[in-house]
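Next up: the structures, one after another.
Coordinate-derived values only; no laboratory data. Note that this is a predicted model, so its numbers are computed, not measured. Cβ atoms are built from the backbone, for glycine too; each structure is taken alone.
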Structure P
Amino acid sequence: MKDITILGIFVADISFSGDKIPITGETILGDSYNIGPGGKGCNQAIAISRLGGKVSFISKLGDDEYGKLAIKSLEKDNIDTSNIIISKIDKTGVAGIHIDKNTGKNAITVIRGAPSNLTIEEIDTNIIKGSKIFLTQLEVPLDVTLHCLKIAKENDLINILNPAPACKLSDDFFNLVDYFTPNETEAEFYSGIRIKNENDAKESARKIVKMGIKNVIITLGEKGLLYSNGKEEIYIKASQVKAIDTTGAGDAFNGSFSLALSQGKKIKECLDLANKVAGLSTTKLGAGDSMPTLKDIF
């Protein structure tokens, strides 16, 4: 039995680091580049496994070199890959990432590749039924995501939805989600409230709770995070670290939060751990490659 099942995508991250992120029509000389594992689902799975959790990853890859990189990377981190579908038609996804080395901020273009054609019929839902928590995002087709959320809820799992990239969702989604974890941009998409400070975050979270979500966690980057369930609110400042690459920080947060929740920790403990793990992930280059280990945390 796996503690957590993740539905999501793998993409090969091709990261470029330089003094700035180029604007339209501009060419700059960078300092370095890296090719490594990425995609929200993949990053979250690596985050969980490196902290000692047992995780199964549901995804789809192409039968190509990047697909081989995916399997190698996941198996290296002891992630169950038995539910990954290999397509003879579609290519493995890739992401182009520009990183400002001075601030750690980034700009990303993601090509999903094979997971964009994942179907309900290809999913073996038995792996979901044997888990405690189901964690997913919005990077695979919505009908597949909704189907898996329903299966998880019918089998009494805790459902966590990281709504990225943000898109319009039916009420069915909100009614099935136990924890909704947008960043500030995604929270603005769903609440209509632009978040500039803690009070804006609280107002945004309250509005999202009224949409049917049981628990909302808005990650605010360098401003920290805000949790709300409509009754209790918890605000935590961001960890004080020297960020060099923020790619994957949200995934580090979601993965470690899910693991702490699966271990029965109280909500404040879960948030504190996830906040720490997310901060540490920004001190290394890469997405999946930057996920901290237990040794980094303690």
Structure Q
Amino acid sequence: MIPRSIAIPKTWKTFNFASFFSAFLYPALGLAMLITMIVLGLTLSGLTLRWYYLPLGIGIVLFSIFICNAGIGPLHRIMQHRAGELRAPGQVITMLNLMIAMQGTVRDWVNYHSQHHRFSDKPGDPHNPFESKRWAWVGWILWRDTKDMARPMAMWLKQHPIIVWMDGFYNSISLVLHLVIPAAIYLIVWAAGGSLVLTAICHACFVIGRAIQFHATTYGINVLGHLKTPVWADHLIGLLTGGEAFHDHHHDQPVSALHRPRKGLWNRIVDYNGTMLLIYEKLGWVKNLKIAPQFA
């Protein structure tokens, strides 16, 4: 089998503009907006930057990272590997968070990840870091094989009408989340006489947080997760990915709602996607959680 990084031609015909926008252009716009607001605040006498903008901005970045992981965690562990059954409220929240995270449709996500497990680190793996670290990081999402995009939704997902419906309207709902709602917030702030500079800074920080999480996932899991890395790096990327980057055990026992042991405060912090699923279980939003023996 020819490696995917070689088999897929690098042409405009196979270039995926939606992936380019989510991976590079949208983060660049967020960073440009943040820099612009800071420059305006420092140079224009009518605008004032407050000291608390800094901790507020950092908090929003961290919140954005958490929200994105709150979509990817249930997608990966429940929708993909069926480590439990996600019920209606959890499905809606997960789908909305996935759209905020700009992960693409669940149909394509699951199909690509299924191929990854079938051909892991071998030719046929959509993002094999041993072919090319750059390809495993972003190349595979920028250049797509049309056959990959034409694959139907996995049969087990079709049993969930909410997921099927929201996935079918992925672009429309995403447009509302990323354009209509922010525009409405700006309008409300302007009408109420609030600070548009502060609003723009908050918006930019949310976009930047999403970008950090996006690349922590694609690089931290697809590349570093398949290589030998120091423990501190595993825990740092784990915090940025909600525990998804703890990858050494995953291909041996993929059906696990937890990626770290159940006991231990730090384990529940660094694997907060798993902790969230335990909370969902208490709320009745997920049932029949399966946990690998070493983590039970």
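What the table shows:
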| quantity | calculated |
| --- | --- |
| Test item: FRET efficiency 1/(1 + (r/R0)^6) of positions 54 and 102 (r between Cβ atoms, R0 = 30 Å, to 0.05) calculated as 0.20, pick one of P, Q | P |
| Which of P, Q leads on relative contact order in percent (Cα under 8 Å, 6 or more apart), largest value | Q |
| Comparison of P, Q - label where distance in nm of label points 7 Å out along Cα→Cβ at positions 254 and 278 is highest | Q |
| Origin of the value 20.3, where Kirkwood radius over Cα pairs in Å was derived from one of P, Q | Q |
| Structure (P, Q) behind the derived value 17.8 of mean count of other Cβ atoms within 10 Å over residues 70-77 | P |
| Entry that produces -16000 once helix-only ellipticity at 222 nm (-39500 (n - 2.57) for each DSSP H run of 4 or more, over all residues; to 500) is calculated, selected from P, Q | Q |
